[in-house]
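Chemist: So, here come the structures, one by one.
The numbers here are math on the coordinates, done by the rules we state, and not lab data. Every value quoted in this text rests on a predicted model; they were computed, and no experiment measured them. Cβ atoms are built from the backbone, for glycine too; each structure is taken alone.
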Structure I
């Protein structure tokens, strides 16, 4: 398939703000794409040449792309910078210069473009900057103008077409048989093998049935399971009965992949963080005795003199690119293990919790770094409350209850796991994870920051939408305002992303892609007619417009607690959770 044909579809996607239309466009594109190229095409549409969990990055900034565009179209760099300033998009600048040069191109296939971009991404060592610029220039001048616009955006991470992983899965389902196949038949496999290119290729070649034999693979991340939440031991026993309870630590959740020799540490958002935690790696190699395994735990810092666990503010210092050995010595980590997903070629995901726990307890050898989490099987609310109080007295977040016969539900939030945190027993002191949807210009002192407030939303996982819940203008230091403005500047969107549901009265000055996750604290959840989280609309009496039937949820006095770089947009607090917290608050 020619890349210029793909560019035509990318233009259609860019021109629509409707998620349903995007699904139809992608489904049509997937139908036309041969199985030999569909995986490469999916990666390119993600702005990559590999799945998200592979740390293959282009390493190209705007300055390098400006040089490449100038070289490709025999233009002065000042001219390219001027076009970039005027158009606000290096892709459009490349297209304009290609049109002026009357570049025809268009002969390259998707595979040709993929191979060229892969070569650019993998170029390293001395002289790699020149190689990247030269190869990018050669590629651009071999394309038609429209294709050059999209390709120029890929190495600088600015393709961003506005659809989510779930939109792609919906499109693959629609490609097969429209209404008869749903995403729910594909999503469980994606959750244990989060590689959209792999999923698309298998479906294209073998249909949905081809996914049936999929199993976890060591060094391929499994999307982490998530917990529901309740606010008392009585509610937990009522919901799942006799259960296992464990302390809940406030650290970094890590998924460990081990083949008996090599270790890979994966974060919640699929980042390879192995190099950051050499003490954990050494502990795994020393203490875990298996041929291969995938297991999970919480990495938390401790005081080597007293053995006491340290708060998150100190643990977070271990997440760094430099001075790693120094911080590992001063702020050592323990990995408190609580889940085993795969061992010696055996898939445990669908096994009941009590079997997974028993297997996990057998593989952890003696040592001080890799520890098995405390566990107690309980039958009464009183036992849960006592365990909870003990955990809180030791400075921990709270506890986690697990259904004894519950499966590990990768990538899903379910009642197999239930969080009971210290703050749930208060008014509304629990924090809420939100996505930043856009920001507003500042006044007075904040005008110097370029930002005065920002719009946040929660995730409606049923409809794959982000719904507004607050406009935040407090709780940030000067440095945090500057940091947010800097981050937001890298992910601006010319139009409202298709995944957003926003009232016209709340539209921000600048839209941003759903990539910045923030942890927000608020006094309580209230109702607001201008926020869309939980808002229900009905036809007006005249039938010409929509009226509000039920006001949406909103946060009262929201303020920023911290940035959550360890979470993906789909890990945000869900609309369902907000509804449950609102009901619990009323009680």
Structure II
């Protein structure tokens, strides 16, 4: 069995599974803190100090950076605002980059992201992400997967039913099941909405359907072609100018090949042919080459003459065709006046109308088909919800037992925690009602269950929701027990605990420290404590000292190691720096280093 080597009073190897950590926290103008900076260890950091020194302000600062309520009374006297700046480092690109980019911010060159929260003495609160101003909701979205604060008041998040359900679902590993359930539920809700709309608007839809079918029949009878109206305009203009067109074409044709009645008038083709013969007769190689080019020109002009001849033949083929074109143009105009600016727009209207018809069909046959589909989707939704409910019940029993067992190590040995799962009833006509085993249940986006964590404080005590059955310190310990149980499943990188050891001491305090160290194998853990037994397990020990004027400055937040750490632990043990207290402090440190919880997980 090997132990972990300490360097300068710290464990040398950070938890390998923690990919994103809070690298630095800067605070100014908050409570007793004038200006200070905290650099937590990637593993377990403990913050200690005399009562009133300001150590709890660190938890308050973390609460602000995670989107907590900004209380202007927390702004230091004489300051116009309190500012908290947090830098997160590690593999943040996948989660943070899209959020930062959504407000026009950017990650730093080293890949880290900076979040800032300020609270003015006038109550105004501002947030900045990646160097750009951002809504508070964006700050919360960014930090939710990165930091979870469990303080005397912050642990109240555990009191929300949705959070309690989320804790159970994480333990039961229900992400995939919930995603599949939500997809089928969305299809059911969409189909039910469509059916209800068709039934409610059956008469209106029938009238609209009749109008569309008549219009489509009218257009189908005329059968316009894409771009036909533009083609007709060009053709009609050509036909209307037929005399001028014919004269121009005939003049050009006569100039090229001549006219039978004008035998003595030279033509272009004849002149070129004569010139070609003259060049060939000269016998000069260069002139002969030129005669070839004239021959090619003659062929090209002959082709033009042939095209002109065909054009004139077609122009004269059907003098009555102009009337037919004008008639077709008039018919198309009746369509463009009603359905679109041109024929292409009319054809686009046809496509839209055919799609709309499919949604308007309110015939008894169609309504019966839709109703049957809604019933099938409702049954599928109910079965998926029931499967999730059964998994929740099985997981709830295990989670309650494990948390109760953990509380036995956290000075709450007489307490018993149970995770109660009950199904929410619904009326048969409710929009989200599904029938399961003859009963109607409310199938919400998270299923049919309501989850509540309840606690029995001691044998004979009533079972109460933890909101009523646990004090502030006990609530933090319940949260700690849950985090220990969920350590491998918890996606949050940094866990913060404030006074989680309130009201305990001795062996129970040592067990709290041991479990916090256990959490630090997979998470970055920051703890504010007054117990040396807890502090001894930390990878980094930070002491907060209030200055002579009651303010905490840059030099008043210091990392202690070696002898200085022994002195601080001795103070926490008995308020003295005597040899016995120092010896006790050394014993605590030695025991913490060799504790099983300190053995890092590989990989």
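Chemist: State the single structure among I, II that was used to calculate relative contact order in percent (Cα under 8 Å, 6 or more apart), giving 12.
Modeler: I
Chemist: Could you tell me which structure in I, II was used to calculate Cα Rg over 2.2 N^0.38 Å as 1.01?
Modeler: The read-out was computed on structure I.
Chemist: If Kirkwood radius over Cα pairs in Å, for residues 241-456 alone computes to 28.0, which of I, II did it come from?
Modeler: It must be structure II, since only it matches.
Chemist: Let me ask something additional. Hey, distance in nm of label points 7 Å out along Cα→Cβ at positions 329 and 529 derived from one of I, II reads 6.4; which structure?
Modeler: Derived from the structure labelled I.
Chemist: Also, I was wondering about something else. Using mean count of other Cβ atoms within 10 Å over residues 105-112 for the comparison, can you identify which of I, II gives the largest number?
Modeler: For this comparison of mean count of other Cβ atoms within 10 Å over residues 105-112, the top structure is I.
Chemist: If helix-only ellipticity at 222 nm (-39500 (n - 2.57) for each DSSP H run of 4 or more, over all residues; to 500) is computed to be -11000, which of I, II is the source?
Modeler: Comparing all candidates, it corresponds to I.
Chemist: Right, something else. To test your reading of the models, identify which of I, II gives 22.0 for mean count of other Cβ atoms within 10 Å over residues 193-200 when calculated.
Modeler: So the calculation was done on I.
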